[in-house]
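Next up, some structures in structure tokens.
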Structure 1
Amino acid sequence: MDIDLLAPDVFSGHRFLDQLAAVRARPGLTWHPEPDGPGFWVAARYDDVHTVLGDPATFSSREGIRLGGTDEAARLVADRMMVVSDPPRHGRIRRVVGAPFTPAALRLWHDRIVAGVTDLVDEVVEAGAGGPLGDRPDEAAGPLVRDAVVRDAVVRDAVGDLTQRLPNQVICAMMDLPRADWPLIGRLTTDGLDSPDPIDRLDANAEIFGYFADLIHQRRARPGDDLISALLAAGGDLTDDELILNCSGVLTGASETVRYAAAGALLVFADRPELWTALRASPELLPTTVEEILRWTSPGLHALRTVTRPVTVSGSDLLPGERVTAWLCSANRDPAVFPDPDTFRPDRTPNRHLAFGWGPHVCVGARVARLELTALLTALISRVRTIAPAGKPVWSTGNFIHGLTSLPVLLRPA
């Protein structure tokens, strides 16, 4: 194995995609050893990822869904948290968790989500430099920052000022959380998913669980017009503990994918200004552009499954108890499915990407994510004439969720 899918430095930037491309070219699945573990299979081609994610009877989620997780944590939430459950229990939980995300339910939220995103963009684009970037040393933001405060333009950290706040504010508003709590919830959500330290992840998630325990008690007594109350109304046979776990799952899932996909989109438009000019001139390209952003960025890198019975995938024989990782990001760059896969093509169609997964565990909040990205680009199109780099982008180093943690950009208002 000439790639280490456990080493943080492999994921700083996009070098891992080149290495996964080499894995894709090999016959069968590839076995990946672990220094302190049993090892795992790597499924990197589109069809193999599709097979693994589409067969929960053979490839189970109950024993964990990510590399670097702990067996103890998986046991605590197995068949209680939607993403760490198998049918039939998974279906019963999903019917509850998915109730607020149906097309009919989202029609009630549509205008509020769009208005919230638009207000945030207005705040970020208003004249004058500032925001988190203004308090950051030049060395951290990049050498261009010192000269980037120019007439008619504003320098922003596209992540800290915009894309990190956007999904957090949308889901917090849908849950009707106090505005004063939104920054705390955003930090805990990121730490609970992205921290390289399993103990830090457990601590952050424990704090989130405690927060939702109090909130669920309050909403049972005084239900409102919010996502938490909708989950309680659809609760079925879920216990309060299960509702707490799945509220946390909704919070995490709703935040991180959009954050990284939106940041990746702004990087593309900053590096290739002709694409931004073309989108502003032809906003009818928005639907295909959003799908290409999701394929191109693929923030969720892998999903882990545990084999339940002997199975052969692309000629490789897998045994019960072995683990297999389905690399969504690699499937979305498979040239057998996506012509010229390493080129960002806003008009790409068809675009059968797996950014939201596949099978029974496909992302329950995919419609909300698409709405947020569409609302963001719509607001930017009418407010921002050009997007340009204003410093060096900084990437996360995780192998589960991946994307930009800082992206200095210069925005010139329309």
Structure 2
Amino acid sequence: MRMKDVIAIIGNTGVGKSKLAVQIAQRVGGEIINADAMQMYKGIPIITNKHPERERRGVPHHMLGFVDWRHQYTAHDFSKDAVSVIDGIYSRGKVPILVGGTHYYLNSVLLNMTLDAEDVEVPAYLDEKSNDELHEILQRVDPPLSQKFHPNDRRKVLKAISYQLCTGTRLSDAYLAQKARPPPPAYRTLLLWVYCEPETLSARLDARVDDMVADGLLDEVKQLHEFYTTTKSPADVGPLQAIGFKECLAWAESGSEEDKTDGIEATKRATRKYAKYQTRFIRKKTLLHTRQLRDAYPDHGLDVYLLDSTVLSSWDINVGERGENIATLFLNGTTSDEPFAPDQLKHLLEPPKNYDLSDRPDLWLHKTCDICTVAGKPMILVGEEAWQEHLRSQRHRRGVRGAKKLAAYEAWKKANAMN
């Protein structure tokens, strides 16, 4: 029996993934499954950048705006729900097209990159413990994983402890077992990566934030702030994670023009930073694991084609037509003659220089910076890459300069006290 075909459209925020999804859906008779974590929450279409109804062109969209704000939706939830939706789309004789920038969610469905830790119930007594206490417990029950997770990543630390308590198996061991022989993908998959050169994308994202402000972004920030204050929810769960809320929180509380300007600029910076993170994730996670799975299961597709959206005037040719042609040949079971990427961008499909930390427990190390502090405690970085990035940061360099000045002053004071 032929495997079910699935098309996935991946890429940075602001590159036109939704537009391409609609175009391909119209061409091949598809239905779209949203894979953007924030767009799954009800309401707030501006801050989450939901695809406007008028631009969907009558194509059915699933898993969009259906999660209550009080619910912390996870990759495991998405994986279960998406499989059910895919089955429903197939029962109607249509093609499932997954699209979104939360690539961890996509990977959970297409590449089987999840474990059942999300199903584990957290014992009530653990909820009462502080982050430091929880991390100390994790150090005892799963030392390798305690080096992978930051002490303040409370949700992951809780799940790791609970997994070991409920199953008797360390979650770190389960990770390694899955990496050694990953289960076969459930679908025959085509991945289309819509890409844009960083400098061009940054300018587009800044302009998009300005458009969002004009369309009512700050009104939605007020809605989220009311929810935040009345429910006393943490600012890093559910829809409160949407870029723009935390950045404009000071304005929501003060209403000052200065905080408004600062919040808008912070939203632009956070959006640009998120776009860079998405590219790193695709290269270090998605591409790496698709390559491993292609080698293990060659009949599952998993080819990745890069579509260049940098020049907007050429979008229809470079992204629209190219994506349509590749998708049509894939569904016909025919190998495409299209190159996997334009010549100038082929390097992006090459193996990244840095390791995927989840594959290298020997790199799960905590580094402590005694110069920089968080809440009065030395800053903790997880992994060599994060450590090196911190050493290059402006914050650390300022701290080093300040420490040198303080040391020089203390030495001067000591010398003068002796005279």
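Please treat every number below as a calculation from the coordinates, not as lab data. Here the structure is a predicted model, which means the values were calculated and not measured. Cβ atoms are built from the backbone, for glycine too; each structure is taken alone.
Given that log10 I(q)/I(0) by the Debye sum over Cα atoms at q = 0.08 Å⁻¹, derived from a single structure, equals -0.43, which label among 1, 2 identifies that structure?
Details: 1: -0.43; 2: -0.50.
Attributed to the structure labelled 1.
When semi-axes √(5λ) of the Cα gyration tensor in Å, for residues 321-376 alone is computed for each of 1, 2, which one produces 22, 19, 8?
The structure behind it is 1.
For which of 1, 2 does distance in nm of label points 7 Å out along Cα→Cβ at positions 249 and 273, calculated from the coordinates, equal 4.6?
Traced to structure 1.
Upon calculation of relative contact order in percent (Cα under 8 Å, 6 or more apart) from the atomic coordinates, which of the structures 1, 2 produces 28?
This value belongs to structure 1.
If volume of the Cα convex hull per residue in Å³, for residues 9-64 alone is calculated from each of 1, 2, which structure is the one that comes out at 118?
On the way: 1: 118; 2: 79.
Clearly, the read-out refers to 1.
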